[in-house]
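Visitor: Each structure below appears as structure tokens.
Since every read-out is calculated from the coordinates, none of them should be taken as a lab result. Computed from a predicted model, the values in this text were never measured in an experiment. Cβ atoms are built from the backbone, for glycine too; each structure is taken alone.
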Structure P
Amino acid sequence: MVLLELFISFVKVGFTSFGGLSMVPIISGEMLSHGWMTAEQVSDIVAIAEMTPGPLGLNSATFAGLRTAGLPGAFFAVLGVLTPTLTLCVLAAAMFQKFRSSHRLEQMMTGVRPASIGLLAGVCVSLSLSNYAGTASPVNLPALGIGALDLFLMQKFKLGVPWIIGISAALGLLFFGVLGL
């Protein structure tokens with residue numbers, strides 16, 4: 001019964017919050033109302049969820065479910081928090097498939113595609129400025145060199161993202177930590 005209650009509680013969290021910190025009061029309310037955790041334990045769960053990589057809601061569901069009912073609890077809590085997103089994605093995919101040959105959908109997508117490219121370009125420019133612009137000089141040459149090396153390694157040797165991240169981290173530690181550039 002606890003597994004079903006965990007699932008339903010986290011479905012509520014997924015449907016009634018908009019991600020991030022807006023989930024905390026709902027998670028807290030669900031945990032406290034069922035007597036699964038104390039306020040201090042909820043606070044600990046949220047702190048751990050914030051420190052670990054990934055979305056707060058998913059991490060909180062995992063930790064809260066694990067704390068409440070072990071591994072099955074974590075599974076049902078995560079399934080619950082993902083149900084709203086999965087439902088909306090399935091519905092969107094079904095609608096997209098149904099109206100695939102629609103002239104109106106084609107017109108909509110004609111506007112959405114350039115907007116998406118513009119958003120991606122904006123993020124690339126913003127990240128490039130924060131990563132490659134130097135404080136003492138206009139260009140951070142070591143950072144630019146690491147970026148160019150990454151691009152070369154991905155194109156020439158088809159290295160995967162984990163390798164690129166590892167190499168970049170090592171070079172970053174060398175240039176900016178050890179050498180202090």
Structure Q
Amino acid sequence: MRIPLGPTLAIAALLAMLSVSGQAAEPFKMGVVDPQSVMEKSKAGKRALEGLKEYVSTRQKLLARDEEDLRNYEKQLKEQMSKLSESEKKDKETQFRTKIQDFQKRAQEFNQELQRKQKELIDDYMKKISVATQTTAEKGGFSLVVDKGSEQTVKIVIYNKDTIDLTEQVIKEFDRTNK
């Protein structure tokens with residue numbers, strides 16, 4: 001029977017880390033944090049998310065108004081078509097297609113701008129959440145803190161005891177340092 005060395009070596013390395021040169025090893029404490037919850041439940045995170053929602057709402061209203069203008073233009077075209085010459089019809093149809101393309105381009109630009117703003121917001125807040133997590137971990141004597149993950153992202157931690165979930169503590173630290 002052959003024993004796989006991978007897990008054996010990993011256990012040996014962990015034991016070596018825990019007992020440094022015969023001295024009493026520092027206790028190993030591990031914690032988990034849910035950055036998504038920190039973002040959604042912290043005061044600064046809520047404000048940032050509300051600002052993003054407001055931005056999206058404003059842009060959506062502008063796009064809806066543009067779409068309504070397009071529908072009205074199309075309706076007018078249909079009403080006028082029977083009264084126009086062939087060349088006038090072609091000109092109006094070309095104008096309408098151009099308006100549609102312009103609308104689609106604006107909608108695409110809005111989506112790209114929104115994705116960029118979301119990425120900037122997440123990147124900025126992840127840095128701040130990392131700082132708050134590090135401070136919380138150091139205060140609590142934690143050696144390792146793992147991103148818990150969520151249903152919206154990748155679920156990294158399948159199970160953890162509530163006693164090692166630092167999310168609420170990180171939210172408090174985050175609120176303390178990000179007003």
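Visitor: When mean count of other Cβ atoms within 10 Å over residues 61-68 is compared over structures P, Q, which one is greatest? It would help to have the intermediate numbers written out before the result.
Guide: Details: P: 23.5; Q: 11.8.
Across P, Q, mean count of other Cβ atoms within 10 Å over residues 61-68 peaks for P.
Visitor: Quick check on the output: -24500 is helix-only ellipticity at 222 nm (-39500 (n - 2.57) for each DSSP H run of 4 or more, over all residues; to 500), derived from one of P, Q. Which one produced it? Numbers along the way, then the final one.
Guide: Details: P: -26500; Q: -24500.
Structure of origin is Q.
Visitor: Between structures P, Q, where is Kirkwood radius over Cα pairs in Å highest? List each step's numbers first, then the result.
Guide: Numbers: P: 20.3; Q: 21.6.
The maximum falls on structure Q.
Visitor: In terms of distance in nm of label points 7 Å out along Cα→Cβ at positions 29 and 93, which of structures P, Q is highest? Intermediate values should be presented prior to the final figure.
Guide: Values: P: 3.1; Q: 7.4.
Once distance in nm of label points 7 Å out along Cα→Cβ at positions 29 and 93 is worked out for each structure, Q has the highest.
Visitor: To continue, here is another question. Output the label of whichever structure in P, Q has the greatest value of distance in nm of label points 7 Å out along Cα→Cβ at positions 45 and 85.
Guide: On the way: P: 1.8; Q: 6.6.
Ranking P, Q on distance in nm of label points 7 Å out along Cα→Cβ at positions 45 and 85, first place is Q.
Visitor: Comparing structures P, Q by relative contact order in percent (Cα under 8 Å, 6 or more apart), which one has the largest value? Don't jump to the answer; show the numbers that get you there.
Guide: On the way: P: 18; Q: 44.
Going through P, Q one by one, relative contact order in percent (Cα under 8 Å, 6 or more apart) peaks for structure Q.
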